[in-house]
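Pasting the structures in now, so scroll down.
Where a number appears in this text, it was derived from the coordinates with a stated rule and is not lab data. This structure is a prediction, so every number in the text was calculated from the model and none was measured. Cβ atoms are built from the backbone, for glycine too; each structure is taken alone.
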Structure I
Amino acid sequence: MTSKKTTGTPRNGRTRIEHDSMGELQVPADALWGAQTQRAVQNFPISGRPMPRGFIRALGLVKGAAAQVNADLGLLPKGIARAVQAAAQDVASGTHDAQFPIDVYQTGSGTSSNMNANEVIATLASRGGKPVHPNDHVNLGQSSNDVIPTAIRVAAQLAVVEDLLPAIKHLRRTIDARGKALGKVVKTGRTHLMDAMPLTFGQEFSAWSAQLASAQARIEDTVKRVRRLPLGGTAIGTGINADPRFGARVAKVLSTLTGTRFESAANKFEGLASQDDAVELSGQLSALAVALTKIANDLRWMNSGPLAGLGEVELPALQPGSSIMPGKVNPVIPEATVMVCAQVMGHHTAVTVAGQTGNFQLNVTLPLIAANLLDGMQLLANVSRLLADDCIAGLQVRQERVREALDRNPILVTALNPVIGYEKGAAIAKQAYKQNRPVLDVAREVTGLPEKTLKPLLDPAVLAKGGIHGKPGGGAG
């Protein structure tokens, strides 16, 4: 399929003439952008996918903070600074998202997106009566090479603290609540997808919660490095044309504006030349996707059947599952979760490759890194909430099915090993399985031990607590 060349020209054909250092060209009459944005629109008709909302928000925040600091340093007239700040805030709030049409697959430094922001903000700020220049005023003390890496970090940090971490915590709370409610319900454990020793649903759910807690801790640790902003390094990290105080002051203003901590990177060369922090965060997103996939697949197996599968639980019925088989209902939320996680893992591969694609003083795949990071976090946050609210919160246990499978589980005989030995235990297990009989009945026949002796030893609720000879070794969870 061939991509159609996009010019950004409105259907009515009305245009105006703008110019940049390369000359003149036509721009849609009602567009807030200028010549450099228009060139990028025409140069990159690739995916039709513009930069994400979180990234545009971050650009607006950075430009507004930069204007405030430049005014405080006496480098920018206060009237112009106020106009730039107001326009930048409008950009950050999403009022002008339609004015950011440049494709994700653009120049690798993100220069096109930086100039898009500069031009739109300058146009808006100039409406106050004083002309505002996109380069001389909005981009003062900055370069695309430090603005875009900074915007990536700002956008990523905000996505983590405002959306992703709250979603993970919500899912954990939901799992913990269902685990507590089902904490005394014992079921057959499984290893290799085969029957194993019993455990409670609470214990099983606790593993999911612990996985998410670990994922949360890893992400929180990574953010300590993501929040280091290279702004002030300008073109290559030396800080040419920027006040030495600029980067640190902007980081402080951004912290105030967003309510989350940012700091100026100690080494601006690293911040421009590498995206190792972004790769690390992407890796943690992939690890979270692994955990969510495990949880989703456990739910799919537990819900399977319900007659020919495990049929241990019933997930909420959300929609018909087949266009031809009436009454079929599928585990649609876990399936969506698995697809999201596959996408995030793919994003991580792309971010990893992109992270190594830098030479000397600049990484040149910044827009792709920004887009994949933000898309991955949005997907994970959204599906985590769905998994909590539309799946796990309404999960119901099929008690009779669970108890029937548990009573006939030949692996229960493991608890008799200290009493009768492994060999005799194996014989009892094989006979119980072959005859499809409860282990207790076969054990009574083979060992000659009375039921009052065997029953406590084979009690699944006691076995779920661990220990030896039926003596619990820990809580059921």
Structure II
Amino acid sequence: MMNNQLRRTVGLWPTVATAVGIVVASSAMVSLGQGFGIAGGAFIIPMAIAMILNLFVAFSFAELSSMIPRAGGINDYTLPTMGPFIGMVSVLSGYVLVNMFAGSAEAHIAGTVLHDIFFPSVSSTLISTIFLIIICLINLRGIELFSWSQMILTGGMIFSIIVIGIIGLTGTGSGESLKTSLEFNSMGWGVVGLSALAFWLFVGIEFVCPMAEEIKKPKIYIPLAMILGLLIILVTDWIFGSAAIQYVSLDILAESGSPHVEAGTAILGKTGQIWIGIVTFLATASTINTLICSIPRMLYSMAKRDQMPRIFGKLNKWGSPWVAIIFMSSLFLVFLIGISGSASITTFILAGAFCWMITYIIAHLNVIIMRFKYPKVKRAFKTPLGISLPIIGIIGIVYMMINIYPDPVVKGQIFKYAIVFLLITIVYSALWVKLSMKKRLFETTPIEKVLEGLPDSSEEFVKASNKSNSEISEYY
């Protein structure tokens, strides 16, 4: 009989590759180019602010994961603090719903790039469809194949971005620099207002957490991977952005729909165009690969707790949650065919990202509540400075949500769709908890119950599970 548990086979560098690969997407490269186009070299200031806020997010997820190293991620962290209803809303609105749009948009970008540069006679939608099917098959084959593919995709992407950037900074490319002197910060304090744009360069670093039951040393590798990932992204983006403004005018970068392609072409000519096209494909592939790996593991864990249909809790012979993987891949495919060419796709993505930020707030609140509810539980990683960083993180995220888009009309549309997304997940989650689970919406689960059944649970833990909450806290 097949063991229906995930297996620990993932090392540190595949974990880092997952953290970096989900963040450095094609859409993030567009935001990077436009940010440097608006602010010039001073865009590093909002980038640093955004990285620090995402570092606080990483700290909170690292602490929660060190306490509860489970595949359910934010859902499992929320069960002991605010109950199944909030846990379901955080996963469905912050991950499943937002990435139905983001994932299909990224797949569309990959198809378009391959169509324009390599296969002009083949439909971009057909290329995107084949691309999605291949990524789905890789993930169905197991976490080991995912790990290797993710290291190759992310490694090639980061290496290429850095090399193109260094070629630009050193002037060794075939392109000719503008040879103009740029003021570092012409915007003054106004440059801080671009922190919301810069925030998208780092969003998603916590996607390593749903792999907690498959990472060899999750309590060490998860926080380390997220911190290393953020630093790698900051340095890589700074190098490329600094090179871009030496070869492309700020106005063109700010207004272009593909500023990274403009920069690559300006630095290396036709070679740069082809190279940056490959980079765009790698960025999209690594992002989709991580989405199809991580989100199904959240659904798998939720199914184990009767928060989703039980079929999502099934594993194939390679230890992959195959039903959940096929489900997410199918959603990407449906939205790819249906709305990938829609002019409003950016609005949909940002509306979903608004929900994603609510999930980040829930993560910070979980840390705060855990500090008071389970003060004696052992934490392999602990957010420094008490609860001050989660509080600062919440304030910063609220600021980002308020300033999610500069155009008030578009911002209103984003808020409208975000409310619709939230209402859908709120109604579904409430009905599921009440009618299927037959529980109170905010009925919390003791932390020892959430930890039951881990592959590396000790005999002492099984004995300890019969103790009171206070005794269990001391045990941990």
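Odds and ends about this structure:
- Rg/Rh (Cα atoms, Kirkwood Rh) derived as 0.97 - corresponding label from I, II: II
- When mean count of other Cβ atoms within 10 Å over residues 172-179 is computed for each of I, II, the largest belongs to: I
- When FRET efficiency 1/(1 + (r/R0)^6) of positions 44 and 244 (r between Cβ atoms, R0 = 41 Å, to 0.05) is computed for each of I, II, the largest belongs to: II
- Source structure of the calculated read-out (FRET efficiency 1/(1 + (r/R0)^6) of positions 36 and 420 (r between Cβ atoms, R0 = 35 Å, to 0.05), 0.55) within I, II: II.
- Which entry (I, II) yields the derived value 33 for relative contact order in percent (Cα under 8 Å, 6 or more apart): II
- Which of I, II yields -22500 [helix-only ellipticity at 222 nm (-39500 (n - 2.57) for each DSSP H run of 4 or more, over all residues; to 500), calculated]: II
- Source structure (of I, II) for volume of the Cα convex hull per residue in Å³, for residues 60-155 alone, computed value 86: I
- Read-out mean count of other Cβ atoms within 10 Å over residues 212-219, computed value 17.4, structure in I, II: I
- Structures I, II, by distance in nm of label points 7 Å out along Cα→Cβ at positions 28 and 452: label with the highest value: I
- Given 0.65 for FRET efficiency 1/(1 + (r/R0)^6) of positions 108 and 300 (r between Cβ atoms, R0 = 30 Å, to 0.05), calculated: source structure among I, II: II
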